[in-house]
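Coordinate-derived values only; no laboratory data. Everything numeric here is computed off the predicted structure, so don't read it as measured data. Cβ atoms are built from the backbone, for glycine too; each structure is taken alone.
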Structure 1
Amino acid sequence: MENTDQLDNFLALLIIRRKAFYRNIYIAGGLLFIAFLSTTGTLLLTEWNVRSIWLMGVLDVLFTINFMMTWARYQITHENIELLKNLRPRD
């Protein structure tokens with residue numbers, strides 16, 4: 001009995017975390033989209049400077065890594081929720 005209460009409480013906590021990670025995916029994806037647009041706009045509208053190209057490229061890579069890490073955290077939390085749902089005893 002006590003074990004199922006702990007599983008239910010942990011499941012509720014994971015559901016809250018999943019919603020937070022989903023929100024973070026939207027934020028990271030928006031920043032990534034804005035970074036790609038600004039890189040494209042910078043390259044199309046200004047003179048091609050090697051330093052600015054490298055700087056914008058590094059920023060795009062960092063935003064992409066941030067987005068992928070956020071997506072991975074969301075997927076890990078989602079799979080933990082599925083695991084806990086399968087571990088709970090059926091009523």
Structure 2
Amino acid sequence: MFYIGAPLAVVPALAFLPAVVFLVVFPKVAHAGLIAAALLPVLAVTGGFGLWKLALGAVQKPWGILNVFNVASLLVVLVIAAYTGLFLALITAGN
């Protein structure tokens with residue numbers, strides 16, 4: 001579960017903030033709205049599937065090192081979600 005879930009959860013979480021900022025808040029490319037409409041749902045579904053895999057891997061028996069890696073990856077995604085929310089809140093408060 002870790003080998004599939006970690007990349008599917010962490011990479012979309014890291015890509016979400018730049019995608020929103022450069023495609024929705026401050027559009028920098030032509031057809032940014034269309035690209036955002038296609039990209040953001042893909043990031044959300046992929047990240048959700050990765051989180052599901054990590055959560056399942058974190059509670060599997062017997063407890064081992066891969067369970068610890070799953071929990072650590074979930075904590076990394078939690079930190080990414082926290083700073084993403086903070087930055088989006090600061091951006092919207094500034095406008």
Structure 3
Amino acid sequence: MRNIKPLRLFVFFISVIALSKFFEAGRLISSELTFSHLGISILSLLIFVSSLLMMGYWVYVDEKEKKNLRMKFGLYEWMHEKLSSRSAQK
């Protein structure tokens with residue numbers, strides 16, 4: 001079994017919680033017919049999307065290190081270049 005990193009597990013749980021809060025806020029908006037929960041909905045959507053991007057980046061880097069990458073993704077290449085150059089400077 002692979003070694004599961006605690007940060008990745010934590011980000012996964014955050015994404016699940018953010019998605020449930022997004023749907024809960026949408027349900028409250030539709031049932032109360034008010035936009036008082038719109039801020040929670042937008043914030044939870046942003047957290048969910050950013051956590052998905054983070055998890056996707058980790059998968060991308062893992063596949064790149066294994067030399068099993070089939071196609072390049074520009075955003076992840078840019079992030080990998082910036083993060084790897086930052087870690088090389090330290």
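A compact table of results
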| item | result |
| --- | --- |
| Comparison of 1, 2, 3 - label where FRET efficiency 1/(1 + (r/R0)^6) of positions 5 and 45 (r between Cβ atoms, R0 = 25 Å, to 0.05) is highest | 2 |
| Distance in nm of label points 7 Å out along Cα→Cβ at positions 13 and 61 from the coordinates reads 2.1; which among 1, 2, 3 | 3 |
| Per relative contact order in percent (Cα under 8 Å, 6 or more apart), the highest-valued of structures 1, 2, 3 | 1 |
